[in-house]
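Structures for review follow.
Rule-based calculations on the coordinates, nothing more; no lab input. Computed from a prediction, not measured in an experiment: that's the story for all the values here. Cβ atoms are built from the backbone, for glycine too; each structure is taken alone.
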Structure I
Amino acid sequence: MAFEKTIHLDDCKYSYTISPAIKKYTLRDTTFVENKLGHYEFNRLLEEVPNSGNGFPVKIIINKDLSSFKLSITDQSGLRLVNIFKSDKMNIIQDKFYFLMDSLVERDIFTKEES
């Protein structure tokens, strides 16, 4: 998966773009961690039942010059991509994803557009 300026996940209502107003200190404030390569990583588990440990990991990596990013939602193993927007049975998971991304939009890490 390559770094991109704009990402639209399959069947998602919105596409997300890296904000031109993004700052490194904002990434640290929102629990992004700098990895060995200097990129900023964010990992969160989308769980239907809080603290159950059952859910889908969301991984966001923003490159070190803050110009592009990767976004993925995978199964527990982290090996296969999962489309959480395909089924109406995952409404809670979808709502948690949108809430998470909206909080990052509010902090000027991303901008969003309806697709």
Structure II
Amino acid sequence: MEMTQERFEELVRDALDQVPGELLEMMDNVVVLVEDDSPDGEGELLGLYEGHALTERGWHYGGVLPDRIMIYRNPILRICESEDDVVEEVAITVVHEIAHHFGIDDDRLHELGWA
């Protein structure tokens, strides 16, 4: 599947717009970015959360750079056959990585159907 960077970023914005406002308001010190590929070359990695989950932040948390949610364009495009597939996979990946920001691990995401 081929798609421009601009269109893919638009789909990520659309996926973020689908997240309930109450959850977005609770997100703290986090940025969502689109990259072509993961820096370590893991071709299967669709997204990555880097930072300190809200559940792990204590009194000592402060003065840190924002957490990062990375959405990897090329791996998602490689597993999709149509734009509808990309829309669905981007939405799943965005929700999956936001869940990590809230301290939800991969096992629980699998149980909930978001992995």
Structure III
Amino acid sequence: MIAPMSEGAALLLVILLGFLPTEVWRTLAVIAGRRVEEGSAVFHWVRAVATALLAAVVARLLFAPTGALAEIPLMLRLGSVVAGVAGFLLVRRSVFAGVVVGEIVLMAGAYWLHG
């Protein structure tokens, strides 16, 4: 039988195994990114890869959700994305506005469906 872990030990484990390795790669990316010209082919490739990864995450959340999001109908999930894009475009291409509008639509729809 494995002994239960204290809260402090669990937090230390998360920091050592989760946060620090990720932070090392982020720091290395910032250092390497300083040398990349904004109009270069490398910059465009990195931007395309980042955009593709973001699109993949959004598609997975829309079409193969897990947890509580799986209980939300597909049409409501799609509607919240459409509303978020509209909010983004209407508020001077503000990512923050798009996220907030999409979240509000999703939460309001979920509340309306599930009470």
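A value of -24000 for helix-only ellipticity at 222 nm (-39500 (n - 2.57) for each DSSP H run of 4 or more, over all residues; to 500), calculated from one of I, II, III, originates in structure III. Structures I, II, III were compared on Cα Rg over 2.2 N^0.38 Å, and the highest value belongs to III.
For which of the structures I, II, III does the calculation of distance in nm of label points 7 Å out along Cα→Cβ at positions 6 and 86 return 2.5? It was calculated from structure I.
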